[in-house]
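Pasting the structures here.
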Structure 1
Amino acid sequence: MQTIMKSSKILEEKLKNYLDLINKNFSIDKLLQEKEDLTQVRRYYLVNHFAYLLFHSRKGFMHMGLYRDGVSKKESLLEHLKIIDKYINQVRARNVLELGAGNGANCVYLAMLHPDINFKGLDLSKKPLNPYRRIKNYIHEIGDYHQLDRYQDKSFDLVFAIETICHSPNKEKLFGEIYKKLKNDGLMVIFDGYFTKNLSDLSKEEILAKKLTEKALAVDNFETLREFEAALKKANFQIIKKEDLTQYVLPTMLGFEKLALSFFKVPILTRILKTILPFDLIKNSIAGLLISTLVEKRVAGYYLHVLKKT
């Protein structure tokens with residue numbers, strides 16, 4: 001799907017207007033002091049569980065859609081899984097693990113395609129949706145993906161993670177754990193977002209927007225793409241495929257932006273909702289306003305990485 005790129009001047013003005021709108025409705029200084037650790041990540045997803053079901057996917061998918069040409073909204077949420085399925089077939093997988101499995105929707109979709117393959121999903125906060133508990137070849141477990149001792153070394157043919165590695169405060173430990181649990185020549189598939197420019201190259205508005213987006217999404221630090229890939233190579237993973245998917249997720253981001261603007265549209269309603277709804281739910285509107293503009297300004301992007309254990 002082709003997306004019309006706006007001029008840099010228009011985007012700069014848009015970002016300033018959105019930051020001003022956030023400043024009028026939130027205490028930015030207080031928000032910036034919030035500590036984003038795994039406890040906060042757990043609380044964020046527990047609070048937002050029903051919001052994702054209501055506004056994003058009734059099936060329980062929690063990732064952004066990939067809008068390739070001619071793909072509908074429903075199909076866009078399956079594009080990640082079609083890519084993962086290709087690599088499951090490529091390695092002839094018998095055992096597959098998802099990190100940050102959410103409600104279990106991703107693994108269950110794949111488990112129904114492959115009833116002869118064992119799927120496991122590990123999540124910090126979520127139990128599977130009720131219909132998913134009856135899938136015989138899927139096991140859903142609660143736990144921290146930095147601690148994978150429950151699994152035997154070299155026990156998985158493929159490990160995948162969709163929009164969850166960004167929450168890790170210790171990627172060196174995480175990648176070391178994943179490496180141990182993968183079989184020789186096993187694959188790791190990661191979809192996630194990164195900043196594509198160094199902090200020193202960002203404007204003050206872009207730096208503030210980055211920090212506010214991190215707080216809104218319970219991320220300690222959105223790394224640069226270069227930093228992320230350096231951590232992978234340090235863990236002895238070989239990057240066998242890298243694809244820039246930014247243009248395909250931008251329509252989802254623009255949809256979130258439109259939804260966030262509806263929250264700010266009526267000031268009195270905004271004040272009421274801030275009073276009655278949990279803050280971890282309300283602050284999603286901040287990320288909704290900012291993330292698409294950061295992507296349109298080409299300071300952030302969304303990528304697929306396929307990694308091989310060497």
Structure 2
Amino acid sequence: MKVNIVILNYNGETLLPQCMPSIIDAKHSSANEVKITVIDNESTDSSLDALARYGSEVTVIPHENRVFCSFNDVAASLDDDIVILLNNDIKVEADFIDPLADVFKKHPDAFLAGPRVLTFDKKRYEGTKTRGWIEKGVFKSSSRFPGYEKYVDIEGYTAQAGFGAFDRKKFLQLNGYDDLYLPGIMEDADLCYRAWRCGFRGYYQPKSLIYHIGQASFKPRFGAFRIRRMSHRNTYLFMWKNISDKKILATGLLYLIPRMVFAVLRGKFEIPAGFISALARWPGAMKRRVKVRSDFVRSDAEVLKEFERM
């Protein structure tokens with residue numbers, strides 16, 4: 001299969017030397033036809049100089065800084081079967097590519113093949129065997145759901161993944177990551193949930209192993225409070241855009257005021273702040289809601305039931 005490892009970079013001059021050599025080694029270890037592309041999102045450091053050291057091993061594409069949405073334009077310009085989307089703070093095992101590519105050979109309905117992700121020091125499991133569920137009318141997801149330990153080494157379904165291999169044509173069919181969530185958080189959950197509702201599936205492949213630093217550029221740029229506020233804002237946008245089940249929506253409305261009151265009493269001001277900022281993007285969420293519903297072939301209940309069995 002034709003595989004392109006597409007890496008998103010922003011000010012990664014110190015990260016790239018730690019991560020790129022392992023990705024280049026993986027390219028040469030694969031039985032598939034593999035390329036490496038780096039999207040540089042208007043870096044202001046010496047990232048381009050760092051990338052130049054790898055010569056023809058890497059194709060560099062300068063791009064407007066649209067965070068994860070930058071993947072959309074680049075994926076559309078490629079002709080590969082599979083795109084493996086990574087951040088610049090990820091290093092990999094040499095054999096991580098082929099187990100992901102094999103998922104698409106084996107499963108025609110595969111939209112996503114998610115690797116097993118460990119922390120950068122290789123000591124702790126971080127994800128990608130993910131479950132999703134509704135709690136008090138709000139969508140939640142986690143790779144550390146109760147009892148997750150026994151599934152870490154077992155192939156199966158996954159609700160979503162922040163990094164992994166995607167069927168490029170299906171990715172473009174779904175219009176990739178949605179800029180409604182910019183600058184980030186929940187865009188991966190949104191994309192994968194839409195894929196499941198459109199009849200595709202996400203697969204977890206623990207034989208593919210990567211190591212992730214985590215929010216290496218995101219956290220210093222936005223800070224903890226703004227990140228938490230964005231998380232709450234984007235959760236509401238996700239609900240308004242994607243959820244059709246009337247019972248779930250009614251439950252979310254019922255809990256809305258108590259949730260805000262208790263948040264203020266506990267000093268968690270990012271929760272009401274997130275809701276208020278979500279209201280500013282409500283028209284955009286509604287426009288997208290009309291557009292995506294025509295593509296859905298599975299109900300919320302059907303998808304969430306599958307998520308529960310993961």
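Just a few scattered comments:
- Structure responsible for 8.4, with mean projected area of the Cα convex hull in nm², for residues 36-155 alone calculated and labels 1, 2 on offer: 1
- At a computed 3.6 (distance in nm of label points 7 Å out along Cα→Cβ at positions 180 and 196), which of 1, 2: 1
- Entry that produces 3.3 once distance in nm of label points 7 Å out along Cα→Cβ at positions 84 and 140 is calculated, selected from 1, 2: 2
- When mean count of other Cβ atoms within 10 Å over residues 20-27 is worked out for each of 1, 2, structure 2 gives the greatest result.
- Calculating mean count of other Cβ atoms within 10 Å over residues 228-235 for structures 1, 2 picks out 2 as the one with the greatest value.
- Given 0.15 for FRET efficiency 1/(1 + (r/R0)^6) of positions 220 and 268 (r between Cβ atoms, R0 = 25 Å, to 0.05), calculated: source structure among 1, 2: 1
Every read-out reported here was derived from the displayed coordinates using simple, explicitly stated rules and does not represent laboratory data. Since the structure is predicted, the reported quantities are computational estimates derived from the model, not experimental observations. Cβ atoms are built from the backbone, for glycine too; each structure is taken alone.
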